[in-house]
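Undergrad: What follows is a set of structures for review.
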Structure P
Amino acid sequence: MRFPTRIRIVEVGPRDGLQNEAKPVPVAVKVELINRLSESGLAAIESGSFVSPKWVPQMAATSEVMAAIKRRPGVSYPVLTPNLQGLEAALEARVEEVAVFAAASETFSQKNINCSIAESLDRFAPVAARARAEGLRVRGYVSCVLGCPYEGAITPLAVAEVAGKLAAMGCYEISLGDTVGTGTPTKALAMIDAVAARLPVEMLAAHFHDTYGQALANLLAVMERGVAVMDASVAGLGGCPYAKGAAGNVATEDLLYMLDGMGIQTGIDLDRLMAAGNFISRALDRPSGSKVARARGN
C-alpha cells in the first residue's frame, strides 16, 4: 500500500474552528493563536472570514486580526470571501489567498447561505475572477460531501459536479468537506473516485469532521488514492451549527501524530502545535478536543 511521502496540512482552526463560538474571542487571542501556529511549521493557516457580522459575528474583526499577525515568509494566511464586498476587504488586508464555498446539498445550501447551489456558484464566479485578476490564489470548498443533516446521503456524482464547476472558475484546489462527519472510509473512497474522474487528484483536499470518530480512518482511506492535502483544526475546534452534535474538524495534533508515526513528512513540530492547541483551549476554558493532547496530559 502506497501513501504520499509528504502531506500538506491546512490549519482551519482560527476560522472554521472559532466561527461558531458563542462568546466573542478577543482579537489578541486570535492573533496569538495564529502566531503560535505559524511557529509550529504550518504552511497554510486559514485566518478569518470577510462575511457579514450579522451572519458570523465571531469573524467581525478579521481585518484587525490580519493587520496584527506576524506573517512568516512561506506561510499562507487565506480568508473566506463569499462576495465582492468581502473580497475588497481581503484586498485591503493584503491577503494572498481567498476561498469560496459551495455545498453538494441543495437543502444545506439554502439553510447555510440562503440560495441554491447554482445561485451560489453564480455569485462566486465574479469573486474568483476578480481575485485571480488581482493575483490572488482561490481555493474552493464543497460542503456535505459525505452526507447532509437534511437530505441524508449525497451522491458522489453530485459532489463531482460542484467540484468541477469550482475548478472551472479558477480554484486551484478543491477542499471536500464531510461537514457533519457522518462518512466512513468506503463512502470517502467512492466520493474521491468520482471527483478524481473529473479533476486531477493533486487538486483535491480532504476536510473531514470527526463527529462519529471516523475522520482519521477516512483520511487514511483517501491517502490511498493519492490525496496529499488535508484540512485540520487545532485542538479539534469547531462544529456545524446546522447539524446536531457535529464535532469540529479532525484535531491537527491527532492527524500529525498519525502522519509522524507513518514516516510521512509535514514540516510541522508536534510539540509547538500542541502548545498552540493548549493555549486556545485555556483561552476558551475547556479541555482540548485532541486525543493526543489528552493522552499527554495537556
Structure Q
Amino acid sequence: MDTIRLGLEWFLNPDHVPLLIAQHHGWFREAGIELEIIEPEEHLDAVDAIEAGAMDVAITEPLHLVEDRAEGRPVVGFARFLHTNGGVMYVKGRGIERPRDMAGARVQYPGAPGPGGKAIVQTMIEADGGTCDPDALTPVNNSFYHTDALADDLADVATLVFYNFECIEARHRDLDAGFFALKDWGIPDFCQLILITTPEQLTARRDALTRFVQVLRRGVDALHEQPDAARVVYFERTDTPLDDPLTTDLFAATLPCFTYDFSMAPAFYEQLEAWMHGAGLIDATHGGTAYWTNDLALPTRARPAAASRA
C-alpha cells in the first residue's frame, strides 16, 4: 500500500468532492493507495512542506505554481481537476459598477500587501480604458474571508474570488454582489485547481501518482453521473445537515466546475507568465513547458483493474 499525503489549498469544501467520493467508496485503497488529506490550519508553503517530507502532493492554483517556479523552486504541475470562473467581487450601489471604477479602491486579497491583488485590479482598470496609480490602491488582508471584508466595509472589492464560492456566499448574506471575471478583463484565467509535486517525487513515485490520478478521474466521473449520491457523501463527510441552504447552493454551483480534461497546454502557462512578468509579479520566465507535464494527466489506453467500474 502506497501512502500519499495530499495538502489542501484551503479548508475542506465542495472543491474536494471527487477525493471524498473516492475515499468513501474505497477506490483509493482498491488502487493500493492510502490517502491522507491534510487540511491546513492556515495558508502554508506547499513546496516547503513537500521538500520537508510533510506531504507528497498539494492542491494549488496555476498562479502560485508560476510564482514558485519563477523563484527557482523545484515544483511541477501534473493534473487539473477544477476550473471555475475567477475574478473580482464587489457590492453594487457603492460606487463601483465597471472595472475602471476600482481606481483608488480598497482591495481585499489574502496576500496583501503583496503586489498580486493590486496587479489584478490595475489590469482590469486599464483594460476598461481607465488609468490606475497602483499606489492609490489600498491593500486589505482579511485572509480568505472575502465576503466578510465586503460585508463589514473593510474593502471595496475582493480579488482572487471563486464565483462558485464567494459569490454564492454573498447572496446568502443579502449582498447585491457583482463580479468582474479575469478572462473578460485582460488576465489569463488562472482560477483552476491543480495538483503539484516536486520533479523528484514525480519520478520516484510515478506509479503511485498515476494510480492516484486515475482514481481522481473516477471520482469526477461519479459526481457528474450521480450528483445526488455525491451530495450525500459530501454532506455526511462535513457533518452538514442535508437541508442546509448555503451548502446546498455551494455544492450545486461547484458541480459543473469539475473538468474531465486533466491536461493543460503550454500556451496557457506562456500567457500566464507573460502577464505576471509584465505586472511585476515575477522576475524570471521559463517558457510554458517548464511548469507542467501531461504525462499523468492524459488518459492511458486501458485502466488498471482497480480503477474499473466492473
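Undergrad: Comparing FRET efficiency 1/(1 + (r/R0)^6) of positions 72 and 248 (r between Cβ atoms, R0 = 25 Å, to 0.05) across P, Q, which structure shows the greatest value?
TA: Evaluating FRET efficiency 1/(1 + (r/R0)^6) of positions 72 and 248 (r between Cβ atoms, R0 = 25 Å, to 0.05) on every structure, the highest lands on P.
Undergrad: Rank structures P, Q by relative contact order in percent (Cα under 8 Å, 6 or more apart) and report only the one at the top, that is, the highest.
TA: That would be structure Q.
Undergrad: Shifting gears a bit: On Rg/Rh (Cα atoms, Kirkwood Rh), for residues 24-111 alone, which of the structures labelled P, Q is highest?
TA: Q
Undergrad: If FRET efficiency 1/(1 + (r/R0)^6) of positions 120 and 272 (r between Cβ atoms, R0 = 25 Å, to 0.05) is computed to be 1.00, which of P, Q is the source? Can you show the working numbers first?
TA: Working: P: 0.10; Q: 1.00.
It was calculated from structure Q.
Undergrad: Sticking with this one: Upon calculation of distance in nm of label points 7 Å out along Cα→Cβ at positions 104 and 136 from the atomic coordinates, which of the structures P, Q produces 2.7?
TA: Source structure for this number: P.
Undergrad: So, one more: Output the label of whichever structure in P, Q has the greatest value of Cα Rg over 2.2 N^0.38 Å. Write down the numbers at each step before the final one.
TA: Numbers: P: 0.91; Q: 1.01.
Sorting by Cα Rg over 2.2 N^0.38 Å in descending order puts Q first.
Undergrad: Between structures P, Q, where is distance in nm of label points 7 Å out along Cα→Cβ at positions 56 and 88 highest? Walk me through the numbers on the way to the answer.
TA: On the way: P: 1.9; Q: 4.2.
Once distance in nm of label points 7 Å out along Cα→Cβ at positions 56 and 88 is tallied for P, Q, the winner is Q.
Undergrad: Follow-up question, since we're still on this one. For distance in nm of label points 7 Å out along Cα→Cβ at positions 232 and 288, which of P, Q scores largest?
TA: Once distance in nm of label points 7 Å out along Cα→Cβ at positions 232 and 288 is worked out for each structure, Q has the highest.
Undergrad: Who wins on distance in nm of label points 7 Å out along Cα→Cβ at positions 160 and 200 among P, Q, i.e. which is largest?
TA: Q
Undergrad: Here's something else I'd like to know. Ranked on distance in nm of label points 7 Å out along Cα→Cβ at positions 16 and 208, which label among P, Q comes first with the largest value? Mind showing how you got there, number by number?
TA: Numbers: P: 1.3; Q: 1.9.
Looking at the calculated values, the largest one is Q.
Undergrad: Of the structures labelled P, Q, one was used to calculate distance in nm of label points 7 Å out along Cα→Cβ at positions 256 and 280, giving 1.2. Name it.
TA: Details: P: 1.2; Q: 3.8.
Source structure: P.
Undergrad: Right, next: To which of P, Q does the computed value -10000 (helix-only ellipticity at 222 nm (-39500 (n - 2.57) for each DSSP H run of 4 or more, over all residues; to 500)) belong?
TA: Working through the options, I get structure Q.
Throughout, read-outs are computed from the coordinates displayed, never taken from laboratory work. Here the structure is a predicted model, which means the values were calculated and not measured. Cβ atoms are built from the backbone, for glycine too; each structure is taken alone.
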